[in-house]
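Peer 1: These are the structures, in structure tokens.
A short reminder: the numbers here are calculations on the coordinates, not readings from a lab. What you see is a predicted model, and the numbers here were worked out from it, not measured in a lab.
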Structure 1
Amino acid sequence: MLLLRRLSCNAVPSFRAFSSSSDSTLIVVGTGVAGSATALKAASNGIHVHMLNSSSTSTNCNSYWAQGGIISRNPSSSDTPDYLSNDIMNAGVQLNDPCAVSQLSKLGPKRVTEMLLNSSEYAEIPFERDESGVLKYTLEAAHSHPRILYWKDWTGKAITEGLAAACAKHPLITTTTSTIVHDLIKSPSTLTISGVSCYDHSNNRTYDLQSSLGVVLATGGLNNIYEHSTNPTGYNAVGTTVALGSRVSADIKDVEYVQFHPTALNMPDEARYLLTEALRGEGAILRDSSGRAFAKDYHPNGELAPRDVVARAVFEEDSKGGAFLDISHRDPTWLKQRFPSIHEYLSNKNIDMTKVLLPCVPAAHYTCGGVAVDLKGNSSIPGLRVAGEGSRTGVHGGNRLASTSLLEGLVWGAEIGEDLDSSITGDFVTTERDENRSDFDVASVDSRSDELLVELRSIMWNQVGIVRTVSGTSSAYEQIKSLQLEAEALFQTCKTMKSCMIRDATVAGGLVAKAANENRVSGGTHFIEDDVVADAGVQSAQQ
């Protein structure tokens, strides 16, 4: 029998602001690379920063799970910003914003050096080095040069922990965990974002928090609204940033471009574990069920073709009988050293990656679009800035180049932090909210939220997935609209962690389905079987 837990919405713990009225104050929602970079740069300019994270720890974020690496520049190679820009544009099927691409290519390596290498003010990440202490640079798919710094096979963990440690020791940065931001506060007179409405799921507290400089959203993407995702299971990466932005009428762009990683471990009834791009960069071969290498059937660059091409190839081969990743030809000792966490994970599943083929399928991995921002991270709504995967900077276009995500978060986060006007002062202001609701049945609210998430994920995977149709995306949008109504009703009945998140997830799903249905031109990750114009480049050139 299901045990029902009854709670009251009226418990109001105390809260203390930590700044004075002569200080500039900023709210940063999200504690990954983008949020941390924003906070550190803002704090270095004397701004008091309050960071909010929906999880119980500040390092539990999308950035933490990034395996591959972060782009820099190898001083011993012939690489240039123009080469990197060209690679990014080609991967994005020329749907990128050239100005944003240029900013990333020129500033990116400088930000890596400034904030991640030998920096006492920010972080000192232990990227891999050779015996002489020289940094190692690896190659990944669709890159023309080896330019990617990495730490083992879990670069996101190293960078996230390094930046989190820097935030923790900075006297002007405070972090609150277990706090979900469910709405933005928008002034009816100035139409400016001044703060956030929060639900603390550790104690069921609801309150508003406002600051002098508004809000920076850095809460990640929406990949977990899909049935198969490389994100950890649960209520994370469900589109909180785009949902919050859409509720205040911020411009949302390019959300139909959802990147599916080509190689996630295919184990029955298990979450899709990411098999990093770096495996193919180090020579892993894609094989069909007969053992034949198939990648070059789909693109001259084979395993190192852009992700959208490889993902559709793996999807096609899997439908024929199975697709597999083979790196058994590499030295076993080297493999264990280069990919320790993957080797350990597979070993715990009784899979020896040094000897056998790894069954793989594509899985939702990255959101190329989001809340539209300029080169300084400003959205269309004053007081709202956005960085990281939930933003649409224009860097990625129709498909993201490998290892650009951490870099984009670092660059735009730093740009936001440096661009803030510290002369605008004002205290953090908290207002407790007594919602005057009767006791409610938490278990039933959460159970129905779980059911709605399962329904949403199935719709998104089957109708707004790797291969789409116009009728499928239209049907998906209509189905999701009804899910949105029920999710909103659950949220209004009572706030729980799950009711807050399913509300965001259904909004995000509706945005993706609608955008996918309205864009009738295949390009990059947005592939429609019955598109009216097959070549995205043709449409792009005509606009």
Structure 2
Amino acid sequence: MLKTPFQAHMTVTLKVSGRRILGWRTLLWTLLAAMLLFGLGLHNHELWDYHEPYVAGIIREMASSGDWIVPTLNGQPYLEKPPLFYALGALVCRATGSFEPWALRLPSALLSLATVAWISFLGWRLSSARAGGWAGFMVATGVLFFQVGHMAIVDMALTAAVSFSLGLAFLSLVEPAYRARWVPWFWTSLGFAFLVKGPVGPVLVALPLAITLLLERNPALLRTFLRPNWGMAAAAGLAAGWVVPLALRGGREFLVEVFLRNTLGRFLADPGLVPRTGRLGEHVEPFLFYAQRVPGNLLPWLAIWGAALWSAFPRHRRHHLSPRTYFLPLSFGLILLLLSFSAEKRMVYILPIFPITYLHAALWLDSRVPRARRRVDRTLMTVLGLTFFLVGILGVGFPWVVMDRANLHWSAALAMSLLSLALSVISLRLLWRRDFPGALDLGMTQWAGFLVIFLIFAVPQWDKEVWRPLADPYAVAQRWEREGVRVVAGSLSETQMGFASLRLRHHLPPMDDALSLAGALAAEQPVLALVEPGWWEANPSLHPAGTVLPSAASALRPSMRQRAPLMVVNPAAFRLMSR
């Protein structure tokens, strides 16, 4: 029966409306799941050494001083990174009136939610609501992303900025009709990326986009990106809003610190460009550092990612390569290669490319699932079978690790393992029946459940065993300062100085040489010095001047014990504490 034009129009309208409703519903459920994952665990453990404490100290000082231009640590300029993340943390702490770990971690959790929502939206817009849900869920439950989303460090802000920038660039490439809408927002996002990590943020985005534009050899496309627009003005305004006041405050020295020592100097580990803050060469690793560790951090979605990457570049010439198929994997490969050339490497540096990688994996899944329902897709079944096998193995073994480390009763561990085994069997059964969406939804839910178990059981126990003992010297110093003891800093590391600044809520007099610390300990008033253990051992001439007090950190193994400062007191303080 032929449809009238009105009926045909209504059919199309209902399909579009249904797709939108389904998309918003999927996005909402994905966000609710992400809120649970990133809301839990913000408050149940102390700041995690190594990087959280110094970031927390900078946030505390910015919130107290109201200086939004120059981040400081113990009152000294700290220009390793621009101030955007510190400012977000300071605003949250001011709004909540708290400097507790949950408040310091809240910006990272919110940025994690924003990234998950953005990746879900991209999957929905580029393919389907189902692809958006899968993409967002894989991002939220990826091992490295999940970890950093619960930490007060700058890297989640960079991840969000790069994800938005690459996503907007991707939309501009694959949606010609909407380029005028997306390109200005792309430039604006580059401005935020600059305020998070300096020149590094825009470079990570510009590299794959520039290579793509060269490969496309489309002058009109190039002009679209380079034509002046309001987004360029916004990006320039965001950058100038920090750089100009910074130059007025510190002149050439501050600019050299930001644009040379903390970018090129760290990239090359050049002794001629030693930053004033941070330790140059502290994270120098071999070229293959990332290549060796990326697969483990893509668990448990490694097999899906590998299959998507393999299919991105067809082996047959009749398949025309387009930015829709190669831009996301090209971005992953180029950024990975660029960061591999950097002398200093840490796994969190590679985190910004993970969200778009999971987006690519979800788009690949959504392209294969409908066809696999009509005919057997051995590739898809093998990939999902490996994925559910990994989820099952991790789920069966993890409760016993928790039992060993967190005093979980063996009966609870056995019940969790049996539950994981049963869920894995159900997932594989659904896979065998070619119910791919059901199998994926169950497998993802199973993995998210074990992440929640990790947050509830394992993290508090590790906090009790390791992180709280490391924070004990600062709590002791705070307690004795209230009794009239003067607290000073003896060549503390940035992590230790950040913890001290956060807990004591003021700047500590720095005693960074043996003579000044000896003079402080010789005073008649009670003095407690927080001293870096390695520095104290390297200056035996100071040992007669003070007594080292034991702390909860003293019971830790040597490699961990070295992270906490020693508490050295002079005779007057020792007599006061002995009463």
Structure 3
Amino acid sequence: MTMELDLRDIQGNILRAYGRYGYPHARYFLFHIREAQWGRELLKTLLPRVTTSERWIDPNDPDNGATAERPQTTLNVALTWTGMRALDLPTITLSQFPREFIDGMARRSHILSDVGASGHEHWNEVWQNALRNKRGKEIHLLVTVNSRMQSNGDPVPEMDEVTSWLRKIGTWQGIHLLAGHDKSGADYQQAGARLVDAGNGTKRIGAQEHFGYEDGVGNPVFAGQYPPEIEAKRVKGRGKIMPDQSWAPLATGEFLIGHVDESQELPFATQPPRLMHNGTFLAFRKLHENVGRFQDYVEAQARTYAEYNGVSKEEAALTLRAKMVGRWPNGIPLMEAPTYADMKRFEAEWADIPAIQAKSGHRSPAEQARLDDYRQVLIDFKYRDDRDGARCPISAHIRRGNMRDMLDPRMDSPNPATWDGTALTNRRRILRRGLPYGPFDPDDRNNETERGVIFIAMCANIFRQFEFVLQQWINYGLDFNVGNDNCPLLGYHEHRDAKFMIPTDPDGDTCPWVLNALPQFVETRGGEYFFVPSINTLNMMALGVVDPT
């Protein structure tokens, strides 16, 4: 049975990763609410511009049933717990929100490994002021704006128009637009996808982040997120594994509150229950990437690897990069191409794909089918046949973030009918909705250059999903039988014994390769937990009619 959602009630950034829909530019604004009446007025003003999840009209598919015009910019809203308190929501309602949301991200530093170089003292001013409870500086509301781009890659003019409009709102008597997002003291956080040359002075959207990896390949798919015909294409490798080894969408309630989750239960909701219906939680993290440190480390390790294995330095560096993440920099998974030679054969087999991807305008049915097949290969795989990590290291980044079938308690059963993935994995998925920030310059090895990723995770339960993945899977290794080793890319490495092991074929005659003394590649520069309300809930808050009785 097809799951139907009230798309007009759900904010658009929950169902869509805007960067993948032609919106490569983003700006993130943080507001403080001085008085409840002004906060309600702010919501009333924002509401007409909030982008919902309604299907957009597609000129290439006039029969898709969509009625909403594709906007030039999108706008979405989220609130902190203190923001809802600033709106004078009832005490009983506020007290029933989850503990981790009430605490806020800063008080969860022991869980999130926000210590050392990621400690609060290193965060940007806008986040530090909030932590110090500076009067008038607490973060109450997040406004995210994404925009389409002009042919030269610049944001459409509407982006600056929305920015000016929000800045004007920030001068209201009871509202304050918070500044201090970077060293320049900017009043918004800029972010944007890598743009690559498409010829004739035009640009197209690229997928690689600052370390050089293609990002955002494996976002989850949940019931009701897409029309049935699109869901059938996208669910493979992104949903949950069924006993017949097919893929099915994850339960809606894992990402939208008020719907049944993977345990066949409704997620807990505060009073009144409608307040959280069709909403979700959002974890916002600004992650600084030490690009020079990463490149220097990989190059140094590659020299030794190349000499020992008798390969070129280029092959060695690419191999080490791939083993650390689980994909080659071009997005090809190690499960499909575990060696450099395999990767080259794969590139030759799909040599027509770059031209199809770069093509502007409408693709032919044959081209689209070819591209769809390629995308399936990138995402449709399991780890059952690689339990030792000989193809993709068990501790690789993507394997930690989504273990697929690796924790299936029936993994050793000779009966395939009993293989059903694992509820543990299915209940730990998160939607990723961020973009890179800062200049894209691989030749700049200055680690002080402000660049990295705005990491946005969405889920129905911050503790069970986001915090569990970050604490137990990214920064710990017990579920992977790798002791205290953590993620080679995102893990906390500020101890001398941080390492990453690259297994080899147990039946072969080569030894595992160990990357020792991993430095800290990624550092936190700010973040907070937000709640993304439905349109109905935003209206309730704007009118001041939240009634828990």
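Peer 1: If Cα extents along the principal axes in Å, for residues 236-387 alone is computed to be 56, 32, 31, which of 1, 2, 3 is the source?
Peer 2: The value was obtained from structure 1.
Peer 1: If you don't mind, another one. Have a look at 1, 2, 3 and say which one yields -7000 for helix-only ellipticity at 222 nm (-39500 (n - 2.57) for each DSSP H run of 4 or more, over all residues; to 500), as calculated.
Peer 2: The correct label is 3.
Peer 1: Given that Rg/Rh (Cα atoms, Kirkwood Rh), for residues 124-163 alone, derived from a single structure, equals 1.22, which label among 1, 2, 3 identifies that structure?
Peer 2: This value belongs to structure 3.
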